[in-house]
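The structures come next, written out as structure tokens.
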Structure I
């Protein structure tokens, strides 16, 4: 019990902090509505569980969706899976804290180092932020740390089982997050470096076979799905080009095409890679092998023709990787940390860990040079793989965990700082100072807050899904302040403005904002969705646009007819269509128009189907938008 108690404390601390943050995050729109990669992971899990995966090669790594599908197969319902996935992330975060603590205790031979390293992981706000999302980063981190723990670099090698176990863990990590592939690939070299004997060769071969079995299994799975044997998903080639193309900063992925309204299940990067390939080559069909070969060739051509520019880009990406600012990756950490009452005041971050981690590396090197060099090789190899692509925050989480382990060793024995390098006391101070300068400086636009626009829009989209129209309005307006060109933000303003009118009247200033967004959508909103265009045309009393939209399919056609009726611009044929339509044919504007045209019929229907607040809603809309309309 004495041995277990410290790790139980670390486990409970990580669970408590993660659940505390989740108690807040789960009540927010983003916590309730899976977005972007989260939504895709859940959809893939559902398709795996019910056997409906598309018969095509896998685009993204499937380790995490497979785990979620396993939960579905053991009884977790599709409705419960989003919440269960968040709870699973907290559990995985707690496991990573325990693994980090165990590694620090073994590497430094110091129980205090283990406890401190575990606490640094448990209370690391960045790790908690990503653990409380339906993403694969925390699962990949647990598998990476489990591989390090299995490898036993602090112990004398005997049999090849540790290397085999590490290979399995790292192969699974690579099948969860492909960035770990480079770590798995260098494992045989570590085996041979560790034992330059026949035993080392056996361990290296055992590692190759053990991990390779899992890659072969995925290849066989892909063959059963698509008829093509592929060891890995196919998204890497375009990402390689996108992260190194001329004019890019390489810190995070950004779209070069306007994909404001992709399908709900469409991956934007996948759509963009196919669209650009077809545009560049003039081909209507996009074969995966030909397309990936095209992007790889463009990458090779770029670096061979412009090697100096490419090396400069790598240097800038390396600086961004080492900087304290967490780069955008679907979400900007700084934006969401400021919103969380549990993360907002937490001072732990990459910069502080980097400075302390450098000190811990000095201590580890003084104690066990081979271990330090081996872990350093693993960290550098992984970092090089990240720098080759994007240095987004999620990609450097394994490096942050390694810094927590090293920092735990530095904090546990501060007396070593004085005696570490006899005769050269400035080496330690100088290296820590250099780390601090790199981490906390802000050259090359490294602290880029422009993605905050995306964060505001992401919250607005989630809030719209759960019906939080005030939050939709506020975040859409904030996005327009940052970038007035965002017509998708105008869409949110227009739609949420109408919904807000149903319960309370907009102020005069808000009404002005609403009309301005509506006018911009009508004049410059070519990609705007039909719902927003119907509302905008109604707000601006644009009968011509409404008449055009009334011929579309779906509810927008009848909402357009409703707008025409409310502004007294509807003709007899259109009025007949409106009256003959079933009550479910349209949405708000359609129902308001039916209420205005035939209040008795509407009241009879509303008593059994809708809230009596429709009377007040119609009164507000009529008074503010159509003062000349009559029942």
Structure II
């Protein structure tokens, strides 16, 4: 696009002439990331101070110049590609760790801080940052948050979105805002995480840090087949053992790594598993015995224990070198990133192998086996057009296989432009329309990383998930009547929190537990199920959830904001919007980085943005400690909520509980 000379001069005045570059070399160097997407921007702005971002964005907004944030550019989805030209904002210079607070357990950082840089800074204090993407030596914390890239420790410690406490950012019109987990209302921190820079720019992050475990043990296990390797992981979790990390790989991956990194991996084993336990020594030793026995039951051939920290690090150096090891075998490497329910991994991997064979493509199979997130690494030469076409065909079929298995298009790499077209295969029209409405509400000029995530033709090509259930259709009919009469109401379940006598739309009709899945340790239940009913059903299956018993409903516990710790357990959601449409997000998944996180948007929203009708959430074997409830607080509207409310509920059908309190 044409950048007016006046705009260039204004930008140069703001950040210095030397930091605004539009020469060919600068633009070409910022025209690509780790994907195959290559688009030349019209200028590159090197940002040296966080306080420059808001004025810069206001200038770009004034001249309607699209912009894309970039630092290490290690993502694999084309998220850094400037599809409409415009400006690349290079945030790599915002690389300062501003504070490490051991007493309160947080670090305050700028978005350009490299993940490994933070780990090294925390080490002398005996602390660590739990998310650990394989590229942590080069990727940045801002990029991790933008993509919700979490790494192998996600199974035990949760994803990146669960370790961010506060985000300061700049909206596409230049407004600055800070959202915190302390606020009543939607989980804005979780909602912004994984939005791929399409809502604006991160200026500062407060992230949770944890004391290092006293003891860590790492094991390298070989199996006669990949299927037995994966089934071992499923059985481990079924026995109540939740490892710190679980990584699996096939023979091609292990042999490539060994030739490159010399990590001590056994050669010629069809499948290899890296397992890691941490915690107090007595429990760790007990779990190790169970772990080894389960591995042996699945015909493990070698069970190697790292004897010291040097051996531990050598094992992990191999895993982190997987991308570089495969990249030695061909000029190009394309990393796929699908996620399926854990129980679907064996059948999905068999199908993936068949796809690779049918398309005559070569790939290593590498995956976070504990959370169903796998990364086939396809090698090829993009100068060979036929070979490149086959790789694209294979990736499309692999990701469609993930969706067909109840999974999703990304666990941590995001959608960007590379997977954008497949979003119509993964989501229905109503959900994709909601994504588009959210983007329009927060970025009406479509300036922040435009043309990402949302497919261009979703109205014609999106999936149809069939008719609504009778009870949800009844609620939808009630909603349509209220909209026609311009009535408003409060969303309630058992009405135990709000205790309103005003007009209500209640979820009491939605009182069925739809599925207790002991293979994936998830429950799917309608929002009106009471907590007492839920606990009785789970107790009969010898499993439990983290919610307490009480008078309320499942939907009330999720939407009221009284149990924010429960948000991390929820993996799937269905909801009704003010226009009567039904949207669906997630499923029986540990990781999901495909689209805007609707779970965190509706969590704690108190029924002001929609009516949650169904939830899928994680359970555990045996008993677990119930979450203590927080005192209920009425939602405090911020700029994000106001913009979304105006777009999603222009008639004000969903009442705000704050109005009830002020009566």
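For helix-only ellipticity at 222 nm (-39500 (n - 2.57) for each DSSP H run of 4 or more, over all residues; to 500), the calculated result is -22500, so let me know which of I, II that is. Intermediate values should be presented prior to the final figure.
Numbers: I: -22500; II: -9500.
This figure was derived from I.
For structures I, II, calculate distance in nm of label points 7 Å out along Cα→Cβ at positions 106 and 202 and state which one comes out highest.
Sorting by distance in nm of label points 7 Å out along Cα→Cβ at positions 106 and 202 in descending order puts I first.
One of I, II was used to compute FRET efficiency 1/(1 + (r/R0)^6) of positions 410 and 490 (r between Cβ atoms, R0 = 35 Å, to 0.05), and the result was 0.10. Which label is that?
I
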message: Comparing I, II, where is distance in nm of label points 7 Å out along Cα→Cβ at positions 554 and 578 highest?
response: II
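I have 1.00 for FRET efficiency 1/(1 + (r/R0)^6) of positions 338 and 474 (r between Cβ atoms, R0 = 35 Å, to 0.05), calculated from one of the structures I, II. Which structure is it? Present the calculation step by step, with values, prior to reporting the outcome.
On the way: I: 1.00; II: 0.45.
Source structure for this number: I.
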task: Out of I, II, choose the structure whose coordinates give log10 I(q)/I(0) by the Debye sum over Cα atoms at q = 0.06, 0.07, 0.09, 0.11 Å⁻¹ equal to -0.40, -0.54, -0.83, -1.14 when calculated.
output: I
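Rule-based calculations on the coordinates, nothing more; no lab input. Quantities reported herein were computed from a predicted structural model and do not represent experimental measurements. Cβ atoms are built from the backbone, for glycine too; each structure is taken alone.
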